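The data blocks that follow each hold one structure.
All of the numbers you see were taken from the coordinates with simple rules; none came from a lab. Everything quoted here is computed from the prediction, not taken from an experiment. Cβ atoms are built from the backbone, for glycine too; each structure is taken alone.
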Structure 1
């Protein structure tokens with residue numbers, strides 16, 4: 001049976017349907033907005049033996065047929081998830097994960113598949129809504145429904161679920177997931193906007209989400225199935241609880257709130273836990289003793305913070321850990337910054353490259369490339385562990401994307417800084433909020449590299465402890481144990497002017513606006529403090545780039561001259577690249593970017609391109625080499641790839657019988673342009689310079705556009721403007737009208753015709 005719910009949400013029609021696709025899945029829905037269609041399925045299996053966590057997996061599958069595309073990979077089929085697909089999977093996972101009941105250990109898989117993409121309506125929001133809807137109608141226990149939406153701001157007006165085009169003009173990009181009562185997840189990028197604007201956007205988002213939640217509830221009433229039974233989370237026996245509590249007595253608080261570093265505190269807790277297990281393990285089940293001890297640690301941690309406002313390291317709730325910073329510590333990197341906050345340490349580096357090194361994007365987004373890349377690494381030694389070092393996982397991709405989002409608003413435009421910029425943030429030590437440490441370290445590195453960012457950016461993570469009686473405490477500069485035992489991880493990045501990125505994840509059913517507003521204000525205070533500390537190390541952007549960084553110079557050539565710069569089959573541009581050891585990127589609008597660490601090479605290429613694209617003007621004098629001699633004159637290369645014909649009578653101010661008596665191939669002579677014919681061919685004169693006669697009056701100041709001329713000397717010039725060959729008819733003429741290829745040479749030049757310019761992908765700017 002097919003059930004469908006349809007409603008207009010903020011001016012757009014949203015359709016949710018079940019019963020048509022994937023009927024063997026435990027829950028399956030399709031969602032449509034515009035011509036974007038996403039299928040979301042959920043399935044569950046029996047719990048694995050001995051598992052002590054909830055195994056949830058969320059996948060986002062891009063099908064290129066959805067947008068009428070063929071994948072760009074070698075095999076021409078979908079391969080590993082793109083970065084955008086991975087981020088969307090995380091975006092779908094984070095709001096639903098806290099809403100499964102404690103004790104539920106069945107394996108659950110959520111798969112969102114894009115079946116149709118109109119390149120107007122982003123599919124990520126449909127994936128969030130679909131996951132909630134599929135779980136709600138399925139037998140899987142789920143404390144939803146929730147909904148998600150995107151909020152943009154175009155010309156000061158908030159827009160719910162904007163299109164890609166609207167997002168390109170928006171000052172904010174807020175993705176908000178919420179239940180009926182509160183916020184569950186927030187992911188946002190912003191162009192240095194005040195906190196108040198983001199809060200207003202979230203309020204609008206909650207109102208829109210409630211409409212969608214009512215749609216899901218209606219769908220569940222008609223198509224939902226009863227929820228499955230599952231064993232409740234095992235309770236710790238009260239006798240065990242009391243025995244453990246009596247044993248640790250007053251020993252637990254000094255360990256948790258010792259003020260020691262993470263490693264020492266963890267070792268002390270492990271020793272105490274081992275002592276408890278050893279002494280009580282024969283009297284009670286070991287797993288019961290272990291859970292009782294973990295529960296006591298959590299209670300002690302939360303109670304002390306709520307009642308006294310004291311944190312495990314001795315800080316107050318608004319205090320930031322000690323900060324140290326350094327720049328320029330890597331001699332060959334184009335820029336480097338080291339940011340240390342407590343036990344969290346990030347090394348960020350900047351590498352500058354040509355625009356041709358942009359990352360090409362192969363996905364279902366209209367965006368085809370990007371020039372600012374931010375990569376994040378989390379090696380196992382950062383937490384003192386031994387693990388396999390492999391490729392970037394979802395966590396690394398997500399943290400890198402968050403730092404990238406935070407810094408994009410201050411990165412200079414391509415026109416002002418024609419470079420591809422890659423930033424790498426390596427977590428050297430981790431004890432809370434390495435992603436925000438990456439934002440700070442990367443700001444230092446960019447300034448050290450001489451990248452003219454608009455303003456420095458800093459980030460800080462905020463935590464939350466919620467009490468049973470409604471009391472709560474917001475924590476500034478979250479550390480590891482506070483993230484693990486707390487209720488919220490709220491990362492906020494921005495400049496002194498405003499917010500550039502935020503990300504909020506919670507472990508409770510929802511957070512109200514009072515808490516969020518307080519957290520944002522507290523984060524602003526911390527952000528300004530951190531920016532002040534960073535400015536003590538580097539207060540101004542470097543005036544000069546690293547001597548090892550390429551120098552990029554941009555020039556513009558007429559669009560019609562692009563082919564001249566590229567050359568036939570890319571011959572000209574490849575020749576310059578090989579000769580001068582530079583990078584050259586040519587855009588379709590005629591902008592040319594030249595890059596090299598050698599300023600002299602860049603200058604020479606500029607001059608070469610200037611000559612290639614220079615317009616020939618009647619009356620101008622050029623010095624060039626004789627490239628070829630014919631019976632009626634000589635060809636002189638006045639510009640690269642551009643010849644001018646000097647006729648025999650014009651080679652000297654004295655009578656000349658044979659032009660070979662005056663010049664030979666390879667000679668360098670100065671000539672004056674005296675005529676440009678209707679096909680763009682150039683006639684030059686050496687005589688006009690020698691005798692000072694200049695341009696003949698009949699030819700001065702105009703480009704000939706009349707019929708081809710006839711030249712009586714030595715009879716008709718075979719193959720020239722008249723192009724007469726008797727009754728044999730004309731020789732074929734190259735459409736471009738080049739002298740080498742037309743009949744002007746009367747069969748004397750047997751060189752192959754030049755190819756007209758055609759764009760090659762290798763040299764086209766993205």
Structure 2
């Protein structure tokens with residue numbers, strides 16, 4: 001969650017939403033001219049837009065209903081001062097004062113942006129931002145803003161995105177005023193803009209009728225590291241504040257537009273690189289630009305990935321094929337909000353507001369009359385989660401302004417895309433609240449508590465198996481299963497294991513590469529409240545090419561005393577495949593403990609051992625103390641306690657490296673149960689159970705095991721602390737993800753609804 005006083009809001013600009021009125025007294029501005037010259041993609045203009053200048057009382061009531069507490073808006077300079085200087089349009093003063101008062105009446109705190117690109121055409125005709133007189137013009141405008149509005153408004157922002165109005169408006173010519181100027185001229189414009197900012201700060205404070213808060217809102221695509229490696233982080237930080245952009249796109253730079261404001265100097269690297277194009281920069285200029293301000297605003301939408309190359313130099317990492325994009329074609333990169341905020345705060349040490357962030361979409365009204373925009377919700381959740389992480393890691397993040405409230409006129413794109421959380425029918429001006437607005441309302445109400453970063457991770461945990469070579473092992477785990485096995489005597493696939501002798505790693509997702517034991521330790525929320533001090537279960541697939549040893553396992557009490565606190569070993573088997581007339585060793589024929597000990601010490605194995613016929617699809621529970629052995633030709637899935645303790649009582653006198661394998665006769669005699677459980681109780685036929693339902697095979701103190709045969713669409717709730725699943729036949733879909741024979745995974749605590757379809761067999765287990 002965010003800090004208790006975190007500011008949640010929405011943002012807009014005057015020209016994009018207000019519209020015009022023949023009687024409003026506004027002067028012409030550069031975007032009026034630009035639209036008239038055909039500079040807009042769809043040939044439209046903003047003379048009506050959202051008609052906000054007439055509908056703002058309704059819009060602010062709607063904001064109130066949706067729980068919005070702060071609104072960043074801009075004043076149209078050309079509306080307030082039609083010629084840019086001198087005469088003040090009192091109709092505009094009245095309009096904006098009433099807007100602010102309406103905001104406050106609805107519990108909304110106003111954040112006033114002085115310049116969101118609404119330059120009066122009269123000033124553009126006099127050279128606009130290229131004319132150094134604009135420093136004084138903007139200062140005069142700031143005086144009027146302070147005199148007319150500081151009594152009702154506390155928060156002021158001088159410039160919005162100077163990178164854009166300098167670069168897009170004067171270098172590339174795709175925004176108003178549509179100029180394609182040379183490098184010297186654009187550097188002059190940038191310097192003038194920063195000096196104008198400083199003069200505005202001076203005049204805002206001088207003429208305000210009370211103490212006010214002043215900020216500045218630049219933008220940039222944010223560099224973020226390809227990994228958490230220190231060298232990649234260093235490379236991304238270096239790129240963000242250095243000068244890697246080509247000269248014909250030089251304005252997309254953080255340091256050039258922020259260092260002078262917050263550090264009082266232009267960056268030395270930029271001064272050296274741009275020296276041939278720079279205007280005269282004086283100490284007085286720098287003092288003017290670096291006027292003390294109260295907060296840093298930053299507009300962040302996307303970023304690009306950087307890593308350290310072999311020589312330590314930064315390398316730009318290509319985006320993956322099919323990467324997510326917004327309707328604007330911008331990449332979806334939530335990492336940029338975490339790393340951007342982190343890097344900015346490390347460098348400038350200023351309280352930080354995200355003054356713009358949002359997603360453009362091609363939203364439509366559905367048949368139910370609503371606007372469903374799940375992609376925007378996903379976008380916002382991922383970005384806000386990243387922002388919270390930056391805050392949690394120490395950045396002084398004070399607030400977030402979503403761009404934007406209403407669908408609006410999107411600059412040179414016209415009405416081709418929609419950024420709003422409220423849909424606007426531009427023919428009727430009807431407002432329709434989108435799903436994302438209701439979602440954002442809950443986020444604001446709970447101060448971010450329901451963001452995914454604060455929820456339990458509920459993704460499927462796919463695991464990479466660990467393979468064991470055994471004297472009795474075969475090759476079927478490689479030939480019959482989709483595994484790369486280490487050799488032709490691979491006897492065991494430890495499919496779901498957190499045991500030190502075979503710790504599986506997560507195959508994919510946010511925990512990729514993490515061992516199951518580490519996941520258990522670091523993220524216990526994934527596994528519910530089990531009371532165990534370690535992951536309790538272990539799932540294996542066993543391929544017995546030849547007979548396993550005659551063996552027995554201890555219970556918990558014996559293992560705790562004699563095996564350094566280990567679990568005992570209760571286990572069960574599901575027969576995946578076997579030959580006709582196959583048998584298993586399960587139990588013995590001794591009537592009492594003395595007879596059992598005599599038979600073992602005298603080697604009377606044929607009299608002692610009990611063999612039971614089994615077939616494919618049989619299920620066998622092996623309790624501690626049960627003498628048992630898997631016979632050659634059998635492949636089975638084993639579910640057991642998380643233990644690797646086996647007492648071999650007999651091994652057919654086999655040799656390993658010329659020596660007999662170790663036996664554990666005394667321990668075996670200690671733990672063997674006498675008399676053995678009856679043969680009839682040992683084997684359950686599980687090959688003809690009902691399909692498309694979880695069939696419980698066993699429920700004991702240590703685990704529950706089910707068999708599931710899927711032949712159609714089914715669904716159920718994952719209600720256990722965690723649910724282990726192993727696909728033993730076929731393939732299908734699980735909640736949209738393809739699964740197949742050989743996949744082993746865990747559905748974590750709180751996973752919720754499970755939807756499956758296909759043709760497959762699954763063995764599942766839980767505690």
Structure 3
């Protein structure tokens with residue numbers, strides 16, 4: 001009997017455990033599902049950026065949702081998936097009720113199936129779970145696979161996001177927007193208001209938070225915060241790009257010494273528990289700006305703190321970027337702690353007085369030199385850190401890559417009595433070049449970098465004759481000087497070469513500098529226009545110019561930009577009256593470009609009209625992906641008729657080449673013979689003279705290209721300006737002909753937010 005009872009216990013206990021487990025499993029509620037709206041948002045942003053979705057909406061011009069619902073946050077995402085056939089509105093109606101309901105396994109499988117069979121299999125939908133909500137937790141596990149498939153370039157990033165403020169915690173904050181350490185981020189569909197002062201891990205694309213993967217808590221630290229004001233109860237701080245008042249955990253009477261300093265703030269439950277001030281500041285001219293360091297004259301390279309801040313302190317506090325730090329100037333104060341720059345304060349306006357030019361090597365082949373030999377016409381100092389030595393007039397100074405004397409950092413060569421420095425190791429069109437101002441030598445990864453710092457007006461005296469013949473009319477040279485000054489002013493602020501300690505280089509990438517002999521006429525043109533620049537709405541323009549027109553200029557479409565974004569560039573005919581010609585069709589442009597008798601200011605110059613014959617063999621060798629070229633067709637033209645898109649047809653397919661520079665390069669070849677209007681020919685050019693072209697198939701696999709002009713065609717035609725000056729026009733009249741709605745004024749100080757530079761070449765091509 002006892003044995004029977006023992007057997008019963010042995011068998012019964014495990015059975016009871018199994019029954020209990022089954023009861024628990026059966027009674028456990030289903031995990032919370034993800035809404036269709038949030039699932040749609042995550043998929044849509046894996047396929048398109050927020051800006052691309054906005055563009056898609058504008059182009060689609062309609063919505064699947066009723067009018068009263070179209071302003072809801074989820075509409076753009078669901079509209080996109082409906083429009084692209086990833087969701088079916090017949091199965092999931094486009095209304096608020098269905099949008100906010102939970103996504104089912106079946107719907108998740110169908111959505112993933114439209115994207116990839118592999119992703120569909122990962123959903124694991126079956127008959128039993130088809131109508132059940134797809135768990136939110138499982139969706140975000142699946143999302144990792146979605147990103148690997150749909151976002152191979154990593155546009156969606158897993159970021160650490162520190163929430164400064166939300167609409168609920170700070171008045172004036174736009175709906176669905178959070179102020180964060182990454183700037184202003186939208187968070188459509190998420191609940192972030194309770195997470196102010198919390199550190200989060202989140203999926204982010206561009207400026208939008210997709211999903212929060214982890215809340216890391218509210219015991220955070222705000223690093224490198226600027227303290228504006230305060231009292232015993234708390235501090236008013238500039239946090240990110242907002243002003244926010246934060247209370248102390250305990251009252252303190254020591255706030256006065258904290259004001260107008262940078263500090264780290266230790267936070268506990270939304271209150272300040274500790275303030276660590278950073279009071280050490282240094283001032284010095286910026287010599288170069290790296291991603292992780294700032295080089296200052298007298299200090300060398302100083303590392304940047306991992307959470308450094310750049311702030312403009314005059315005229316109202318404003319957050320800036322490292323790219324706003326100008327080399328060659330000392331408009332900043334640097335806050336240093338533990339040997340790192342943790343704060344950069346831009347304390348005053350920029351005054352354009354000097355420019356720093358990167359001197360390229362022989363033939364303008366690159367930035368780096370293997371050997372440099374320099375000699376000054378007068379006594380010269382060589383400064384390196386705290387070390388200094390003097391050289392006599394005519395005494396050569398030579399340095400080579402890997403030279404031991406470069407180990408101590410940048411070398412500065414400075415004439416003592418205003419002499420010029422000749423670079424004997426360099427050749428230019430006029431021979432061995434000499435430079436005013438000072439020279440700096442630093443060793444980079446590819447060799448020696450040579451920078452010439454000089455007064456802006458002295459720079460222009462060497463630019464104008466390098467860009468326009470000194471024999472041209474005085475008014476044309478003055479127009480060129482104003483263009484060059486305006487262009488240089490804009491490039492000073494672009495920081496293209498800040499890592500090398502320069503603003504521009506001396507090639508056609510910017511403006512050709514010191515490539516010809518000095519010119520009295522050019523110098524007088526610069527002097528006569530001292531300080532004058534081209535302004536649009538009171539702000540400097542990017543004063544593009546080029547050699548010769550085809551009888552009309554173009555607009556910003558020559559670079560694929562929106563013409564409305566650069567309103568001062570208009571496509572106009574180079575004739576009295578400044579008319580606009582409609583040359584948008586191939587027929588109209590072909591008739592125009594073949595007519596050599598059309599009179600314009602440029603019509604006397606050889607490149608006004610030109611033509612060249614090419615073959616399918618040459619084209620096939622230069623254009624990949626289509627096999628043997630069989631056809632060429634301009635499918636879109638920009639302002640003035642410039643070619644914007646070229647359709648190339650071949651035996652193995654077709655491709656579209658976009659942009660006038662790309663089209664010129666694709667159709668050009670050094671073997672081609674280009675015949676100019678005057679009958680003279682040129683060869684050895686790898687690119688066509690301009691993008692103002694018409695193409696004819698002349699049989700036997702050959703194509704005839706009829707073209708006009710030399711250069712990109714936007715802004716001022718230099719030869720057109722010369723003809724205008726000969727006709728009696730003054731420089732301001734010339735400039736206002738080429739640049740619509742501009743004024744010519746002396747700039748006395750920096751205009752805030754004047755950046756209109758599109759980063760395109762301005763020089764004569």
Mean count of other Cβ atoms within 10 Å over residues 143-150 gets 24.9 when computed on, of labels 1, 2, 3, structure 1
Matching 17.6, 51 (Rg and Dmax of the Cα atoms in Å, for residues 287-414 alone, computed) against labels 1, 2, 3 points to structure 3
When distance in nm of label points 7 Å out along Cα→Cβ at positions 199 and 223 is calculated for structures 1, 2, 3, the one with the largest value is 1
